[in-house]
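Enquirer: Following this line, the structures themselves.
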Structure P
Amino acid sequence: MPPRSALLPSEVFLSHSSQDRAFVKKLAKVLERHGVPFWYSATHILGAQQWHDEIGKALARCDWFLLVLSPHSVKSKWVKRELIYALEVDRYKERILPVLRKPCDHEGLSWTLAGFQFVDFSGDFDKACRLLLRRWGQTYRRA
């Protein structure tokens, strides 16, 4: 197994629908508590900034793409744009991680998602956190 530092992301981009913000905020707190750097719009875009430019900068900088899947996100044109970018950039190869918040038609967002291993958050949150953090060599600690 590679050293822990080799597994830990430099920064994780959290792609989500604004309607899933409460879940993403809860997930972000877990990432923060475990030392996993992340970027997501609700905490990293200031009022006067051009939000689409800030999203583009973050996508260009991050090295992991975490896709929160829900009935809302699969209908979001911005989530789709972010995913298309991640699929086309070599830096994200094997670093796109779909997180199933709620059951949904994820193939409506992209047919390519069928080939990815999901982390299922539609049931036990703590169990899903354990699986997610294991991906980066981390051991989950409850708050």
Structure Q
Amino acid sequence: MIYADTGLLCSLYAPDANSGAAIDRIGRAKSALSLVWLHQLELRNALRLRVFRKEINVTQRDAALNAFLADIAGGVYESASPGIAEVMLEAERLSASQAERLGVRSLDILHVASALVVGASEFWTFDARQGALAKAAGLKVSGT
């Protein structure tokens, strides 16, 4: 199973410096990507934040959200529901063992913990620190 962090997904739906790489990566996916509640919240918020920063407009945001929903309906993603207690236990383990060494943020930790709990073997990200955390957790990392 593949787990992509929200930064990569956001690049897929709203133009930025990593959009070409994100589109290429998704095009080469050999299976559906895992989709958890954290993706849903963070992607929607990231697109709204891009409007706030004037990186995209409201029409582009709506188009991105609609494309995301179409991809969910089209089977690009496999919905997963990791237990919050399991994710939090894994997140604390990762934080205790890696946060001081790698300087990772809480959301990075939550994504890697979610990937582990849903049984992902591969983690896609453009974020070097998050990639280092995923690698330290035993996941195959692609994108950094």
Structure R
Amino acid sequence: MSVKYVHEKGSLSIEELIEKVRGNANFHKTGAIAIFIGVVRGETPKGEKVQKLDIEAYAEGANEVLSNICRDLKSRKGIVDVQIHHFVGEFNVGEDLVYVLVAGLHRDDVFPALKEAVERYKKEAPIFKKEYVVANDGVEKAYWVAETEES
């Protein structure tokens, strides 16, 4: 696979990703770029304090799934480019976990595609999150988080 979508933490910047999109042969058609940056939230839906996250992935499978999502969304009318890049490693609160970028003809084209890209990668990609928290009773614990448990 020529394009890599799963990266070690810190190996890609949002600025590099924007430049990559600007390098698209059809970028001259672009009138809007929408960007989603997923970051580590400092509190769980239950009010527990997040200490850190470990993100792991079945890289080959995740690269394939993310590639397929990008290809599918790029084929839509009004979309010029779609990029989804997820990081793996250990992350502190506030650090970037994922970049999703959609370039398109108009803003009305990019926002729905951006939302769909985010929802799909969260459901479809074999990327796994282990959360280290301090529970409301003060006990430290760690557990793997299923997307269905998140809000």
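Read-outs: derived from the displayed coordinates by stated rules, not from any lab. None of these values were measured; they are calculated from a predicted model. Cβ atoms are built from the backbone, for glycine too; each structure is taken alone.
Enquirer: For distance in nm of label points 7 Å out along Cα→Cβ at positions 22 and 134, which structure out of P, Q, R has the highest calculated value? Show your work: numbers first, answer last.
Expert: Values: P: 2.9; Q: 1.4; R: 4.3.
If we compare distance in nm of label points 7 Å out along Cα→Cβ at positions 22 and 134 over P, Q, R, the biggest value is for R.
Enquirer: Identify the structure, out of P, Q, R, from whose coordinates P(r) over Cα pairs in 10 Å bins from 0, in percent was calculated to give 12, 43, 35, 10, 0.
Expert: Values: P: 11, 45, 37, 7, 0; Q: 12, 43, 35, 10, 0; R: 11, 39, 32, 14, 4, 0.
The structure behind it is Q.
Enquirer: Still on this structure, I have one more. Can you tell which of P, Q, R yields 23.1 when mean count of other Cβ atoms within 10 Å over residues 62-69 is derived from it? Working shown, then result.
Expert: Values: P: 23.1; Q: 15.5; R: 19.8.
Structure of origin is P.
Enquirer: Could you tell me which structure in P, Q, R was used to calculate semi-axes √(5λ) of the Cα gyration tensor in Å, for residues 14-69 alone as 21, 15, 10?
Expert: Numbers: P: 18, 14, 11; Q: 21, 15, 10; R: 31, 18, 10.
Source structure: Q.
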